[in-house]
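*Asks:* Dropping the structures in below, format is structure tokens.
Values in this text are rule-based calculations from the coordinates and carry no lab data. Remember, predicted model here, so these are calculated numbers, not experimental data. Cβ atoms are built from the backbone, for glycine too; each structure is taken alone.
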Structure 1
């Protein structure tokens, strides 16, 4: 296994999401070297130049465009390469195009004895994380996707605003597919340890179930709403990428709802989807079982079945 430079990150794909993520990572101070790869070499070079011109206002860092040989020793290799989701298109509609792109990227990674972590951001992230595990040859704990990290942040933002509390004090996760079959895990949601429904009552809100159902729907449709208005989403996911990279590089053992291969949890096998997991320098240490109602467990299994069907049709 190649030795790993803990201060180095690589980005494969320099579209909106890739370049916004690079910008967020440049500002994070986590890395001192960043290499950008794109099918369009000029695009990678342009983004590297543009971001590096802000370095006098950040920390010293080497930012450059490169090739696959330049990523061998990166601590984290982020893959955001893929076709964009168009208005009216679901994340699963993208699958054929983006699996095709992964079939050209992953053999290059497999050839190079990578020692770092492969973080998948491209959509549909659960399917592509599964494809990356199959095609890269890397251990499963070192290949995972951003999953529902952003969906969960959206959920916490909406709840925090509604309840008049800091969103960082809201502990609530979206689990399952990063997409139309995702589930808001209300059974385990709380505000600083106070069950979510109790906190609503405490703040004088009623019709709680109706509000929670609407909120889950708003979170699920948030990306479609943004795409309709500005044709792409990239800032929220860029900050999610930064957050996951922090957990890895600082060996934080943070619990994040990333997309990983599931074996047996809630009767689900051989599919990637999001469940809270301990994320550290070696990747995913373990999944964290959370309390789910029978209805949530059924919805989670249905989400897994949806993804499995797409995997069967596309890989």
Structure 2
């Protein structure tokens, strides 16, 4: 499963309004960042900052680009500047903590995660990062104890999450998935971030990113629910319709069952679903077509009808072979 959240392009400060040159540079830098050309984006953002060093929004975009490029230490001073100007922005307070964590400054990262949680105690991104940072700090003192603690937490959380997912579906829904293994693991990356979850048909495995080891089981369960829709088909194909179905089921679960977990990704999916199922479907189609312009509109079991749907491509040509995916995300 990939993120549906739009990348936030921060509005330029007033000093940019009179400068077409700098507005153009910012637009180019934003395009490079969104396209994954991080070195080029970093070069342009730094060029803008040379003239406008106090622009907190440009600093934030630069910091995010550094973090996408795994340059966490370089991101920190720019995030510090942004957070100083925006002291209630829990998303970027937590991002700053994450950059400190990935730079090895665990105590400093804990400080920022706690700061975010004082503002929003249910913010799962800060909660799971705080627990992970505390475990990493423990590992500096007692590696064996830290490893055991993380293993036990992972097993407990994953067991609860799988139980939540299985119980959400009708009886018998997962009967053909008894051979599927669910685990926390490394997942593929898109846009500088690990996929939240993915189904690998050839391995009959659902992987949830290990960045969610300490996540609330209700949140992890939402992503497993999504991947169960893929696993139910027992085939190596995906489609726009299949992704739409998976997001609908996941959104319905989140909307009806989860009240005490704040997660921007799932809340965004839920808000679209509350507008209408079509609003969610449209967003899913937009993102997956951008990701893969050749993705089929339908696949073997989607739409789910008495007759199996014949897959067709975006141009509607019948008989065109489906594209097989080793990894469905």
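*Asks:* Determine which structure produced the value -14000 for helix-only ellipticity at 222 nm (-39500 (n - 2.57) for each DSSP H run of 4 or more, over all residues; to 500), calculated from the coordinates; the candidates are 1, 2.
*Replies:* 1
*Asks:* In addition: Ranked by distance in nm of label points 7 Å out along Cα→Cβ at positions 3 and 275, which of 1, 2 sits at the highest value?
*Replies:* Biggest value here belongs to 1.
*Asks:* Tell me which structure, out of 1, 2, gives 3.0 once distance in nm of label points 7 Å out along Cα→Cβ at positions 75 and 299 is calculated.
*Replies:* 2
*Asks:* A further question on this structure: Using the calculated result 2.0 for distance in nm of label points 7 Å out along Cα→Cβ at positions 35 and 243, pick out the matching structure from 1, 2.
*Replies:* 2
*Asks:* Further, regarding this structure: Could you tell me which structure in 1, 2 was used to calculate Rg/Rh (Cα atoms, Kirkwood Rh) as 0.96?
*Replies:* Clearly, the read-out refers to 1.
*Asks:* Determine which structure produced the value 14 for relative contact order in percent (Cα under 8 Å, 6 or more apart), calculated from the coordinates; the candidates are 1, 2.
*Replies:* Answer for the origin of the read-out: 2.
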